[in-house]
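Q: These are the structures in question, set out in turn.
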Structure I
């Protein structure tokens, strides 16, 4: 029986997989769906190639499955085909998105797999602070909300930045501090449970009128320094 964690490379999917791994649901594989639509509402799209590096750093298997069409039915069919060969649990990092939650549960039910969502309905501010406290090195790689301007692109998500996002959300326009509404997307470059860290060699910023994205063009796994490598997993 295989425990499959849906993994996009972002903070919530990786943190949920880590929690499952430590709460009696040892993760066997990270599964990435690669949507044809860069604006997919169902799947995270930035820098999906780096999930392979995350899996290697963690010592997990990785599967990457393309999504042929851009409609809702095509995206769900690809997920069903990817999950249909086993009956083990499926781990997801959903927090508040009923859109994603309902679709994953529906597909999992059809193929006879249970969904484990350790972050579901946890307060967003609590989730993001727990992720930082757990030692995740989280980078902002896409911004799509008016209060989150392009100078934040590539920044590490620490407590100071979380408080800044909350302040902007209060004074400018409401923002989900965990980015659950698509306000921002992230990349986990390192974590205490990684044996190596991801080093970004080359990247470029793509800044548009309503969103900005950091495109990682080259990256590699690098050895950790003593301070990170010595952390307990």
Structure II
């Protein structure tokens, strides 16, 4: 965890499931402290009852948004205003948006322009433009931990198999390029540098989406690379085809 990083988590309760909130908070704990937790929605709507039960246990502040006009999404506008207020407050080091709505893509780009990372969390139905703009983006189906979400979780596969990983041409190309670009004259690349290259060149990438907590675990699972541990802890990898 990066010491002292303050993260603002903004949740669009209208279009994202409450069943993954525990997993989202656990993931964000790897990056810093989530000291702002705002859940936006019309709390008079019975469909948010699941979210209502999650507020107090996780110290999440409900932000009431009345649907003043039919067909208009008041939650989207309120979340954008909330994010911009936090951005200009100077008290936040990073943002996390929990939503499956691509309408927030311009907001993400605006925050990134100010030099703040934006961690995205949404369902697998989330449009690609929003996914690609976040740094990184994690599908909440991979983070379901609550009992009421077990049925939803059971529909999702566990760790991606070696065969499935190898058939993902975009993933294989990304990994091989990262190793090639960070390898020394002997062809071996430090895992930390590989991970940094991937993060810098594909900010939305997350090994969690493949069922692995760490990029190193995912790389091992592909069995595409030679792996060597140096000094007992430092991991180096080499592409036999390099």
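Values in this text are rule-based calculations from the coordinates and carry no lab data. Worth saying up front: this structure is predicted, and the values here are computed from it rather than measured. Cβ atoms are built from the backbone, for glycine too; each structure is taken alone.
Q: On relative contact order in percent (Cα under 8 Å, 6 or more apart), which of the structures labelled I, II is highest? Kindly include the intermediate steps, with their values, before the conclusion.
A: Numbers: I: 20; II: 17.
The maximum falls on structure I.
Q: Using Cα Rg over 2.2 N^0.38 Å, single out the structure from I, II with the greatest value.
A: Values: I: 0.97; II: 1.09.
When Cα Rg over 2.2 N^0.38 Å is computed for each of I, II, structure II gives the biggest number.
Q: Please compute mean count of other Cβ atoms within 10 Å over residues 17-24 for structures I, II and give me the label with the greatest value.
A: Once mean count of other Cβ atoms within 10 Å over residues 17-24 is worked out for each structure, II has the highest.
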